[in-house]
Structure I
Amino acid sequence: MDSQDKKLLGLMQSDASLSVAELADRTGMSKSACWRRIQKFEDTGVIRQRVTLLDPAKLGLGLTVFVTIRTNQHNAAWAEKFKAVVQGVEGVLEVYRLGGQIDYLLKAVVADMPGYDRLYQNLIEADLFDVTASFVMEEIKMTSALPL
């Protein structure tokens, strides 16, 4: 990956609405060269998808919660059931399987505490052993931009 690739990807991370012409102009490439690089990034999976980031609070989703989960069932059947449950729970944005004392970490957004309780009720369908929630009081840094 050369410096033009990094500049192109940096621009796309900061504003996915930029046209190929704008990207080409800002990177000093021709439109066709810029388009070929973008296509290469998409074909190889470097660019996974292009999205619009929304403000959760302005959509009535003012409570962000991180949920840690421990399970006492470490088998394929339970893991598949857990994956199916979390895929179906509205508001769950991210799910990670971890090494260490915590088995899973979830990030979710909900409107309020009753919204979290509904989310929690959906999660426990997966027969969880220990669930702990931490509620975000202040967002200090949030970015989707990867370091290039």
Structure II
Amino acid sequence: MKKPEAKRVAVDALSKRRLRLWLRILKVSRLLSAELRNNLRDGHETTLPRFDVMAALYRSENGLRMSELSGALAVSNGNVTGIVDRLADDGHLVRIPVADDRRATEVRLTRKGRDYFAALASEHEIWVDDLLSSLDGAETDELNRLLETIARGLDSKDKKP
């Protein structure tokens, strides 16, 4: 296997600080995700991927095709299929054949699924608020601004040829 060539040697002090920042972002993300996963599992016998699928469908009242759903979640159709199967078995969503495409299926939350997700999302917001309670309002706004700056920089890199 051929080793990728480095475009530059990252040895200056700022690059080291950015590397430490990246590691801290990963650590905080893992810790937050672990807490949310535990809360979903222990308090509601569900998972973060199921929550994410329901969130995407909750935002799309008319439902989504399976391909749209997997695209919205940035995962493969295969990953979404198992989650959709379990949510359908629980009565939280329905599959609807697409009239003009026999291969396509649309999924939509049922009333039960919408009500369940609304309650779960409300509790989720409380959990996140508690997890981030060490930040005051100004710090929350500043961190949001800084993370948005990073996101815009990454988005602009994606758009370059």
Structure III
Amino acid sequence: MAKLTHTDSQGNARMVDVGNKEIQLRVAKASGHIRLSEDTLKLISQNLLIKGDVLTVAEIAGIQAAKRTSELIPLCHNIVLNKVLVKATPDDSGVTINSEVRCTGITGVEMEALTAVSVGLLTIYDMCKAVDKKMVIGEIQLLEKTKTNIPA
């Protein structure tokens, strides 16, 4: 059985020591979806919601959230991000949000990518809650996580 990295030998929570890891290019991609009514999708596409441009605000919220992940997730490392891309795309049943996060560092960025998607979806929920009482957020998942050595 695999050992959990965020617990010590007594089972207590701890922050992982990544000090001995090598600096690498690290990339993570995530996605999630919010199911919306047809009427809500129409309001979004025509930019008629009173709170403003839902898709743009959700994308910006996702970027902000990725940058603050270590403040939200207790055992995450505070890392410098090279790139955060968040894209909100309407479809027939709602909006899909995809994120890509990159850093050059010693620990991965999957939590930042997942946080970007989650907060982007929550932002859509917040902006649409007055007109849609049956929204469902789901399918939040890590799509890809890579690390690449950096030539000396």
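A few points about this structure:
- Comparing relative contact order in percent (Cα under 8 Å, 6 or more apart) across structures I, II, III, the highest value is found for III.
- Which of I, II, III yields 24, 56, 19, 2 [P(r) over Cα pairs in 10 Å bins from 0, in percent, for residues 61-108 alone, calculated]: I
- With Rg and Dmax of the Cα atoms in Å, for residues 13-76 alone derived as 16.3, 51, matching label from I, II, III: II
- Origin of the value -22500, where helix-only ellipticity at 222 nm (-39500 (n - 2.57) for each DSSP H run of 4 or more, over all residues; to 500) was derived from one of I, II, III: II
Any read-out appearing in this document is the output of simple, stated calculations on the displayed coordinates, not a laboratory observation. Predicted model, so just to flag it, every value in this text is computed and none were measured.
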